Each structure stands twice: as C-alpha cells, then as structure tokens.
Structure I
Amino acid sequence: MGFSIKSSAFNEGDTIPREHSCEGADTSPELAWEGSPEGTRSFSLIVEDPDAPVGTFIHWVIYDIPGNRGGLDGALSTELDLDDGIKQGRNDFGRIGYGGPCPPRGHGRHRYFFKLRALDVEAIGIPAGAGKKAVEKAMEGHVLGEATLMGVYQR
C-alpha cells in the first residue's frame, strides 16, 4: 500500500462530523498516515475547499511536522507553534490553525481536501503564520509524495 492519509472521524468521501465544523466545536479531526516515501523528513498539510463561491478556500495550513510522526491528534491547539517544531499558518478565515467546514447555507455540498505532502527537508524554512502560497513556494523541489483525504459538508 502506498502513501495514504485517513481519519477516525470520517472515511474518504463521507460527511465530516458537525463537531469539526463551524456549526460544532470547530476542532480539527484526528488524522493518521502511513506508507510515507523513503527519505521523508517532514510533512505539511493543507486543507482546502475548491467549491467555495469565492474560489478555493483554505481551512488549515500546518507544516514542519516531523517525519517520524504518523499523524496528528484531534482538537489541536490553534497556537502558531506546536510541540516538536510544528508550525501553523493562517487560514482564509484570517485565523491561525484549523477552521472547519462552514459553507454558505443552501450552497450545497462542498468537498474538503486534506492534502498531506511528504518532504525531504526537516523544515521548509519559513516562520509560523504563513499562508498557503508561501508554504507551497517553500516546498517547491522538496515534495516526495502526496496523500489526500476528502470529506464533504453542507449546511
């Protein structure tokens, strides 16, 4: 089996539980991964909604996750810097850390992609609080593989 990501909160293609949305506690779901490519020294995770009416909306940017980690606990803090050197960036809500699904009422079902990238560096060299574009630019040339988990949500 190749590089993959999953959650105990929902399966691929299933509805993300309300507790992980703006209608609930708005906490991050537990995530686990396996099969990371040889040479992986760190991970980054970006969660995005391509179905947002304003274009792709970023819900979470987290990076410099140590390469020996096999996942993230649920309900992570929204601090800039977490244990083990993990850094969080700014989402499109204008906040640090995870911001759960919150599509406009009546807009239909939105897809949320949890994109985990395995990197060949221990850190991408940018401070906590960066946005998606800065993180992706810093990762250029360092991505060894990508695993994606997709969940859906509607209000």
Structure II
Amino acid sequence: MQLHVLKPARGSVKKAKRLGRGEASGKGGTSTRGTKGHQSRSGYKIKKGHEGGQMPLHRRVPKRGFNRPEKQEFRIVNFGQIDSWVKKYDLKEITPETLQQVGLMKPTEKLKILAKGQFSTPGLRFAAHAASAHAREAIQAAGCAFQLIS
C-alpha cells in the first residue's frame, strides 16, 4: 500500500452545500435562509441569554438577600485541631500570623477559638480576635497564655 493510492471510504466524503450560486442551483436567491427577518441577514448573532422575546430567566427569578461588603469572615479553630497542627507544623503559638504562614488562614480572615475537643500541648501562646468564654477558661486552666487582638 502506498500513500498516493489511499482514498477515503466510499460515501464518507460529501460535497459542501454551495449557497447563493444562482437560481438554477436550487439554493440561490435567499440561500436557504428564508425571507425577511434578522436570521436572513448577514452578521446575525443571538445574544447570550436571549429567549426569543420571552422574559429571560435572570429577570424572572426573584432576587433575595444582600451581601454586606464590610462583613468580617472568621476562621474558626477548635481545640481538637490544635494538637495535630502543633505536631504537623511545629507551632509554638496559635496566632493569625502563624496560621497564615502555614497556609491555614487567609489574610482577610479573623481568628476565633472555640472549645470543641481537647488539646494536650502545654505552654502554647494563643492570640485571637475572638474566643468563647469556655475556650478562654480552658486555655488558662491548661497553663497557656491568651491575648485578645482588637
């Protein structure tokens, strides 16, 4: 078999429909576009979301709620997470800066500590924007320092 002898399979290749080549071709005149209207003109495009004159979906659906631009996001840290982080990242303190450095917190977030779970690492230093009353008591009972950041 030689490359110059190869041909496509019979019936697999069709000639393109040639439009606008005179009335005798059967596809002249309007070139299969029909008569009149947007779709018969050149440069016709449908805009995204157009539903043929029907009220578009984005205008039909009711709008609810409001997103406050100054809303403050908190990164919640439970006691149950602290021991694994201290071992994994070799942390001496739980502060927003140290958590940001290891990639556990975004710079835009504030830190809040909750007392869910247990931690067994003594001598840790905690600094957070907020903490539950039970968490503060548990931190002080464990002999750790806690500082509230404003």
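What follows draws every value from the coordinates through simple rules; no lab data is involved. All values derive from a computational prediction rather than experimental measurement. Cβ atoms are built from the backbone, for glycine too; each structure is taken alone.
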Computing distance in nm of label points 7 Å out along Cα→Cβ at positions 61 and 93 for each of I, II, the value 1.6 comes from structure I
Compare distance in nm of label points 7 Å out along Cα→Cβ at positions 37 and 109 across structures I, II and report the one with the greatest value.
II
Re Cα extents along the principal axes in Å, for residues 85-140 alone: value 27, 24, 17 computed from one entry in I, II; matching entry is structure II
Consider the structures I, II: one of them gives 6.5 for mean count of other Cβ atoms within 10 Å over residues 5-12 as calculated from the coordinates. Say which.
II
Test item: helix-only ellipticity at 222 nm (-39500 (n - 2.57) for each DSSP H run of 4 or more, over all residues; to 500) calculated as -5000, pick one of I, II
II
Given 30 for relative contact order in percent (Cα under 8 Å, 6 or more apart), calculated: source structure among I, II:
I
Tell me which of I, II gives 8, 22, 12, 8, 9, 9, 13, 13, 6, 1 when you compute P(r) over Cα pairs in 10 Å bins from 0, in percent.
II
Consider the structures I, II: one of them gives 11.4 for mean count of other Cβ atoms within 10 Å over residues 29-36 as calculated from the coordinates. Say which.
II
Matching task: 0.00 is the computed value of FRET efficiency 1/(1 + (r/R0)^6) of positions 13 and 117 (r between Cβ atoms, R0 = 35 Å, to 0.05). Pick the structure from I, II.
II
